[in-house]
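Structures given as structure tokens follow.
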Structure P
Amino acid sequence: MIERILGFSLHHRYLIALLTAAIAAFGLYSLKSLPIDAVPDITNVQVQINTTAQALSPMEIEKQVTFPVETALAGIPGLDNTR
């Protein structure tokens, strides 16, 4: 079996060279169009909560909405910090 493959390759060397160049060109094209992120994102997961209430002042929103939400989220497992 190997002898037949080698014989065919030697007899049709230009076809084999052309086929090898086509496969290499396809590989280079695939490499350039591959979406690879070379630098991984190492930042922590962050969540920003914006609260609005038209009938409340900013201080009342802070007391009645934002602070209770922050307090409720304080016990989440894996939480590093809150600011």
Structure Q
Amino acid sequence: MAVPTTTTVLGVILMQALISHAAAIAEHTILLILADMIHIIALGMWIGGLIVLLLGLFPLFRQQPEQYKPIILSAGAHLAA
């Protein structure tokens, strides 16, 4: 089950990299496409990490809002800056 899913995801990432600006450059095309693929994978990991963090912290915040309020306010201050 994991192999077809991984293959499909990598195929979609490859297709996205092939239609990017990196594919239009004549020199080092393969290297640039690989760099674009790594960038897309890292973006997915970053967004996935944010989602997991929100899903993990939200129930804690609802149970004990006074304890976690400074953390939420601190994160909001960093986002606004």
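A short reminder: the numbers here are calculations on the coordinates, not readings from a lab. Remember, it's a predicted structure, so these values are computed and weren't measured experimentally. Cβ atoms are built from the backbone, for glycine too; each structure is taken alone.
Taking distance in nm of label points 7 Å out along Cα→Cβ at positions 2 and 66 as the criterion, the top structure among P, Q is P, with the largest value.
Source structure of the calculated read-out (helix-only ellipticity at 222 nm (-39500 (n - 2.57) for each DSSP H run of 4 or more, over all residues; to 500), -29500) within P, Q: Q. Here the criterion is Cα Rg over 2.2 N^0.38 Å, and among P, Q the highest value is seen for P.
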